[in-house]
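No value in this document is a laboratory result; all are computed from the given coordinates. The shown structure was predicted, so the numbers you read here are calculated from the model rather than taken from an experiment.
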Structure 1
Amino acid sequence: MRRVAILGAAQTRFEACKASLAYNELVYGVVREVLDRTGVPMREIESMVTASQDAYDGKTISGMAINEVVGAYLKSEAKVAADGLQALLYGVARILSGEFDLTLVVAHCKESEGDPAAITGLMFDPFVQRPLHLDELTAAALQARRYCRKKGLAPEDVALVSVKAHRQALKNPYAQRAGMFSVSDVLASPLLADPIHELEAAPRSDGACALLLASEARARAHTDRPVFIIGIGNCTDAYWTERDLAEARALQEAARRAYAMAGIREPAREIHVAEISARYAHEELMAIEALGLHPNLVELIAQERAACINPSGGPLCGNPPTVSGLLRAIEAYAQLSGEAGARQIEGARTALAHGAGGICGQNQTVVILQRE
């Protein structure tokens, strides 16, 4: 079977509002940076996969508005209206098909130009749940309460995730929010939806990212230290009212598939760095458990090895919807290629990237990367 590698990647700095840039300008910036970093001319890129949401872009078939800046004119282009890691999955499939040797994957979102409550509220049943004004946040709060009660976690345990994330984000020049917060600071921040506080939720964010996928032959011609994608898993669970919100079954299954493809038997030992898409602090704990990264969640978050979980700070420090999952892969790639700067985890050879979407993580994607 063909192998797929990442040739290069780029991301914007994430901010609450990038009012001076339209979203096609955001995308142009990261695409231009990827081309400059890799030295690959646009004419050689054969296909493009983009990730965005019409509701945030403010127009239908919004991917058409960025076709020119991603170089899709008279080429094979597709849009994924979901988390960016699913766009990566589609891009990998294109390379594996044998039809393409170079595929550009791009994700963008300007959360500042939409109303997240109204937009995420559209995911809910229109007859019963939508009139109750449910949205992503309120559903996540119900999940957090259920999960913490089932696992016996105190508010202070969940707040530790936020403390760790914002501390690690101090080393990330792209982070929107960072700081040396205490558990007390987190629990004293405004309550958004009980039990979720402001510092336990991802801030509204604008930004974009892009990476270039290549076949093994093309990658080896480009570098002597390629970073390969060696495992992928994806799974969608039942609708949120038809499952136990304290269990991340879809993530467990996605991880099982990715680990099997990558030949990983002991993830806690074999995964050196993990970038997790957790838009709420409790979701990081759920993911660590479902991914099999450590048997004791709170013990892990409180110890030094926690630096290997979201060394970038993760979504709690600013990544918009649709961008978050693809950015996890870009951060994992940066770790394996030695380009992570101050947030570098020394000796990392195998990394995990995670993406999630839907109500309470209904859809889950796991990608395993490895350098030679």
Structure 2
Amino acid sequence: MEKNREQIFLRCCLGYFFSGMATLIIGATLPHLMSEVGLDYIGAGSILTFFYIGNFFGSFLYTALSARLGDKFSITLMTCLLFLSFVILINTPPLIIINILMLILGLTKGSITLFNNYYVNNMYENPAPKGAILNAMFAIGAFISPFLLSFILYLGFNWRYILGLIAIIAALVVAGFFTTNNETLLFYKNNAKGSVANGTNKDTEFFKDKKFYINTVLLFFYLGFEYSVNGWFITYLKDTGIMSVSLATTLVSITWIAILISRLFIAKISQNISPKKIMVFDSLGLLIGFIMLISTKNVFIIVISLFILGLFMAPVFPLSYAVSKESLHGCAFAMTMFTALTAIGGIITPYILGVISNTFNMSTAVFMLIVNAILIFILSCINYKFEK
């Protein structure tokens, strides 16, 4: 069983590696799509919004599918849609088709997120170290995709080549989930490690837990922050005249190098230090790094700021899931609600930034993310207070 458990974990890592690639490449190719399709900021914002709407509904769709078809078939089916979507995107269809494809991509991302976090939470007594490694794989994918796009453009090839490459990797993800051991999935679904509640009579117990709401609101604002950085920052650096799109694409990869380093480090120290204590420290660093970033147009300081931002952004997402374990009571429905509600932040924030950019400018829109950064820090402090 231990061997099969680690095989499932490896497949989860592959899924998150791809999820990181797919998520970042949407933001990285956004300036190219805006140019070729003739989009304004609101049109570009709609692309991001449809992706994150799909991410929101993905957890509900996956839960419904898995209840009827089982986890193995459901996750394999959803990842098949990834491959098809990227193949169609290569041809740069009209905006309405792009938005539909973004919706599908979001549905699959939401499904992978729910599957991965549910099983990592249930397979391990202390999920924080494995959760950090899992999310480090997301960071590797997120780092690689903009870097590969920059390299492809440097060689003089069309930006669409990156979509073809990602479609090939999507096929590998499908194969990985298709070969998952179904008996092991069923075992850990019915025998959650460290679960404080089993049985349908506890399925709504989490609604009475204050910590569930604190964790949900915290991750709501964090996902709004992260998804906006992923989706808009290359466009921000380009449209404010700070640097070219190629340089901006490369520099954003620096953030994900820092995120990778940080998540691997967190995987080690979270075995001995309280995740809530780490989150307070990191959310403060996130706030400082973001203030540094938006306060300058000096390229050198921007590079340093992006690295600092990446270091302190990194632990928030995986540790949010780890600290929520107790309040979720080992319940699949609770995990679905947690994943879906927090995803709303990622839906509305990028779109709001697009509207603000169209009305004022991109600098004003990005500055508004300071609200998210402040609230992440405040909620991390409140979360830590409950532990003391």
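Between structures 1, 2, where is mean projected area of the Cα convex hull in nm², for residues 67-106 alone highest?
Ranking 1, 2 on mean projected area of the Cα convex hull in nm², for residues 67-106 alone, first place is 2.
helix-only ellipticity at 222 nm (-39500 (n - 2.57) for each DSSP H run of 4 or more, over all residues; to 500) was computed and gave -10500; which structure, 1, 2, did it come from?
The read-out was computed on structure 1.
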